[in-house]
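Novice: Read through the structures below before going on.
Each reported figure results from applying straightforward, stated rules to the coordinates on display, with no laboratory input. Note that this is a predicted model, so its numbers are computed, not measured.
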Structure P
Amino acid sequence: MIAVGRYLDDHAKTTAVSISEALRVIRRRVNKSRVGEMWLEEMIVESAAARKLALLLDNHN
């Protein structure tokens, strides 16, 4: 998903990617998308790992 890639590309490399913040921001950007929460979370994790970004596993859903 392009929105996930753009969000992660804009994210600072020195701080961990917050899953809950990423979900909130990406949902706001693609509010008309019918993408499931679990799928979007997986995309964030996989894309962040591919970019070697640290993750903050703070999604409590």
Structure Q
Amino acid sequence: METICRKKIKEDIEQKRREMISSAKETGFLSVQTISVSQELDRLLNIFQEKVQALPK
């Protein structure tokens, strides 16, 4: 179950990354839209990092 959750987060991260790149090309790097998508990507990356750190060592 945990692996499926991490896989889904990875897919979400890749989708959000593509969305951010597209937004930056269309509206610029400093647009409100691009910054908002970037912040969403950051949130997903933080969630993923928490999942990785929670793995048994």
Structure R
Amino acid sequence: MLGDIAGTGPLREALETTNTLLAQVLEELKRVNGDGLVTVAQELRAIQDALPSTEKAA
């Protein structure tokens, strides 16, 4: 649609650049969030392992 309007070339290029940069940011956020979840899980396991056992004697 923007290609039909004269003078929108720079706007189209700016939008394409913005979309490319946003895609890169999204990938970085996914990586950081994934790493953070792994770290949280490891810390929770360490805390759980440090707690006294609640198993009942059989």
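Novice: Figure out for me which of the structures P, Q, R the number 27, 11, 6 belongs to, where semi-axes √(5λ) of the Cα gyration tensor in Å was derived from the coordinates.
Specialist: Structure Q accounts for this read-out.
Novice: Please state which of the structures P, Q, R yields -17000 when helix-only ellipticity at 222 nm (-39500 (n - 2.57) for each DSSP H run of 4 or more, over all residues; to 500) is computed from it.
Specialist: Computed on structure P.
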